[in-house]
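The next part holds the structures, each set out as structure tokens.
Throughout, read-outs are computed from the coordinates displayed, never taken from laboratory work. Since this is a predicted model, take the numbers as computed values, not measurements. Cβ atoms are built from the backbone, for glycine too; each structure is taken alone.
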Structure 1
């Protein structure tokens, strides 16, 4: 056998017989490192999705408040009209009794 073949054979024997424990540790370290990268990626994706949901929730809360304000504004006119009809006996004028006032 030539020297390169002997060297190759000797390296393979060392890996399988004498270096099995460091080889297993190396494989374990690589698997651990890859799993950390994968879990970090998943965590960042979940945090981004959570932030998106928080922004959507804030937008919906603002929209809900605006809806409540609009409801109050619309109901206030109806309430005043109802009070004027019941307590003061006021009615809306019909078109024949309407007077339009304009400034010159």
Structure 2
């Protein structure tokens, strides 16, 4: 999964969510999130960008930051390689990621 491609079929996807992402110090952008096994993909809404992939076994910290608004929970996900993802996930998607995260620990 880490090669920047989408899962090969819808059967490979465990959960999908639409929310927002902030890359670095950039602006908040609409985003799509894919959970496929222990891989989390993040891409733009129109699919014009290859997904960035985050492997759940390499997550060192996953936190809710702030309060949920309109069913979207702001999160911060820190990776062992130093990457940090700041995003807003729909609450059901957030629950799916947390469930998968604890399964791969």
Given a value of -0.79, -0.90 for log10 I(q)/I(0) by the Debye sum over Cα atoms at q = 0.26, 0.31 Å⁻¹, for residues 32-71 alone, point me to the structure among 1, 2 it was derived from. 1
2.1 is what came out when distance in nm of label points 7 Å out along Cα→Cβ at positions 24 and 40 was calculated for one structure; which of 1, 2 is it? 2
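Name the one structure among 1, 2 that mean count of other Cβ atoms within 10 Å over residues 80-87 of 13.9 was derived from.
It must be structure 2, since only it matches.
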For Rg and Dmax of the Cα atoms in Å, the calculated result is 40.7, 122, so let me know which of 1, 2 that is. 1
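Which of 1, 2 yields 6.8 for distance in nm of label points 7 Å out along Cα→Cβ at positions 16 and 64, as computed?
It traces back to 1.
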helix-only ellipticity at 222 nm (-39500 (n - 2.57) for each DSSP H run of 4 or more, over all residues; to 500) from the coordinates reads -4500; which among 1, 2: 2
